[in-house]
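Please treat every number below as a calculation from the coordinates, not as lab data. Everything numeric in this text was worked out from a predicted model, so none of it was measured. Cβ atoms are built from the backbone, for glycine too; each structure is taken alone.
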Structure I
Amino acid sequence: MYLLLFGKRIVHPDASEKQEVDGFLRLFVGANGLSDSLLDIFPFLNSLPEPFAPWKATGKRVNQEMKRIISTSLEQRRGWNWSEEIIHRQEASNLPPGGLQCLLLELYLASSMTVYIILQFLIKACALHPEALKQMQTELDTVVGDQRLPTFDDEKNLPYLKGFINEVLRYYPLVTMGVPRTTTQPDEYMGYRIPKGSIVVANNWGLDRDEERHDRPDEFRPERWIERPGSRVAVFGFGRRACSGERLGRASLFIVLARCLWGYDIVPRPNLDDTQQLESGNAVFSVPVVNAGFRLRSPERREIMEKEWLVAEKDEGKIMADLEASVSRRPA
């Protein structure tokens with residue numbers, strides 16, 4: 001994602017860019033604790049003076065770090081990239097001061113952070129539900145075979161794997177409560193009057209566990225998405241403010257999971273259980289503890305994966321130039 005936004009790939013885990021972004025992520029997660037989330041529901045609390053409102057100092061620090069990281073990344077950007085494209089769009093001129101930095105950082109965090117966390121849930125679910133894992137691998141072996149890696153073209157022929165992803169998004173929700181929204185006009189719901197300007201928060205957990213929407217909601221059943229293909233999960237939001245990155249996120253989850261299961265078995269380690277044991281988190285989202293390991297399915301598959309890596313395009317400039325050409329060809 002850093003490559004798409006700034007034209008530079010983070011190769012080494014100790015790279016300064018990664019260390020800075022990871023540090024900001026920890027700061028951001030800490031800033032979105034329960035007390036700060038309550039501000040969305042009770043905005044009058046922001047009227048308190050700073051000595052009685054410690055979140056204000058945290059907010060200033062988050063804002064300063066955001067501007068510093070994005071400014072540095074923009075100065076070091078290479079060639080064509082998403083930030084370059086966004087900066088030169090007419091819409092960017094209408095953004096308030098600091099709006100561009102906020103937009104770019106939100107793009108990075110929303111894509112890389114959420115995909116990373118959901119992948120943790122996917123791996124945990126594979127280890128906890130070996131029968132579902134085997135069914136996905138059988139489906140992959142039937143559709144893809146053992147002579148090549150899965151591609152995006154295979155997705156339409158892998159309904160169980162797609163259903164597994166949906167079921168993980170439903171059963172292990174990334175966010176139990178939706179992002180707070182503000183009503184733009186008066187409304188009414190189930191006899192309750194909702195004034196204009198009210199804060200509304202969707203109960204994602206309740207929606208995904210609703211027996212009227214999902215049969216036996218407390219059971220982990222990927223096949224439910226084959227039985228009712230039109231169903232949706234709540235995690236991506238609703239209406240005009242639904243997650244604009246859903247397609248990119250789903251594509252990333254599909255290709256990573258499909259290729260992992262094609263090449264590896266995922267095996268549970270001791271003390272793995274189905275409780276919502278968390279590594280970290282806050283009132284907005286949480287990161288699961290994953291006690292699982294990867295085991296090669298065969299030496300032949302390892303050889304195919306290694307060959308695929310050797311022939312893959314690694315030139316950052318070439319990758320981004322091809323992407324720029326693709327964007328330029330897209331109809332306005």
Structure II
Amino acid sequence: MAPSSTRLLLIRFSSFGDIVQAVAVPQAFKNAYPNSQVDWFAREDFVSLLKNQPAIDTVIPHARKAGLKGLISQSWKLAHSGLYTHVYDAHANVRSRVVLLIFWIASFLGLFTGQIPPKFAARSKDRVRRFLFFKFRLKTLPQPFKGAESFHRPLAKWGLSPHVPDGKQFHLRSDLKLPDSVEADLQNLRARSPKNLVIACAPSAAWEMKRWPIEYWKKLMTLLPEASFVYLGGPEDKFIEELISAAPERALNLAGKLSLDQSSEILSRTDLVIANDTGLLHVADQMERPTLALIGPTAFGYPSHRASKTLEV
């Protein structure tokens with residue numbers, strides 16, 4: 001028995017930056033398979049982020065506290081539903097491999113009852129090619145390595161383009177609101193710019209190699225006296241307080257004060273985004289905001305859209 005329509009299950013549980021880079025896959029799949037459906041299997045704390053995306057029909061939450069037993073049970077129900085013609089492991093970790101294994105077992109058993117198995121695809125982490133690239137400087141990886149496109153290349157065998165579709169791919173909730181105090185601060189910040197120009201900055205990153213030095217950020221503020229700056233990050237990014245001391249009258253520090261959705265909303269309201277290789281860089285890129293990506297000594301993290309420019313530093 002075949003599923004009634006073309007339907008993809010995309011498995012990517014986390015993290016913020018990787019989910020954002022993969023967010024164009026559902027639209028790419030629907031471009032190749034009109035009238036298809038796309039479901040996304042994600043960690044429960046990313047459900048609200050994914051529900052905003054129009055190309056995703058259903059977000060299936062996975063609770064980490066459910067453990068391995070819960071994951072197996074949930075995967076078995078999905079595999080036995082018979083809904084999926086395509087299954088894509090876009091995570092390539094232990095949990096996603098467990099999901100694939102359950103689907104493979106269910107597909108094998110389904111052969112005895114005439115059930116048509118889904119097509120499978122998996123994104124590789126390219127560990128061997130990365131080793132050869134970094135250790136021996138061999139050209140084993142595409143350069144520049146655009147993280148978003150790495151989620152599309154495994155699906156070329158299904159007839160999908162290996163490139164991210166044109167147009168805005170990351171969407172915010174239409175009812176998203178900022179705190180009143182932040183709204184007022186943003187208005188005041190723009191008013192303090194001699195040219196009504198506000199630049200959003202994401203100066204943090206998960207790894208030190210990916211971080212532009214603090215002194216360079218401070219120098220940037222002095223070199224652009226006509227602009228105001230709003231800084232985004234997490235509660236652990238205490239260094240931003242030192243950074244904005246270069247021009248406190250033209251700077252607003254919102255690090256640790258907003259949700260990921262709200263930080264993304266800030267990006268949509270500013271005139272330019274300058275960011276290290278971090279999740280907010282990829283949000284700006286997928287929203288087609290004018291973006292300057294600061295890429296350090298790493299092979300990965302390059303943006304994908306034409307509105308984004310890269311400086312290798």
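For distance in nm of label points 7 Å out along Cα→Cβ at positions 120 and 264, which structure out of I, II has the highest calculated value?
Structure II comes out on top.
From I, II, which structure was helix-only ellipticity at 222 nm (-39500 (n - 2.57) for each DSSP H run of 4 or more, over all residues; to 500) = -10000 calculated on?
For helix-only ellipticity at 222 nm (-39500 (n - 2.57) for each DSSP H run of 4 or more, over all residues; to 500), the value -10000 is produced by structure II.
Work out the source of 17.5 here, i.e. which of I, II gives that when mean count of other Cβ atoms within 10 Å over residues 72-79 is computed.
Computed on structure II.
Which structure, out of I, II, was Rg/Rh (Cα atoms, Kirkwood Rh) derived from, given a value of 0.97?
I
One of I, II was used to compute relative contact order in percent (Cα under 8 Å, 6 or more apart), and the answer was 22. Which one was it?
Corresponding structure: I.
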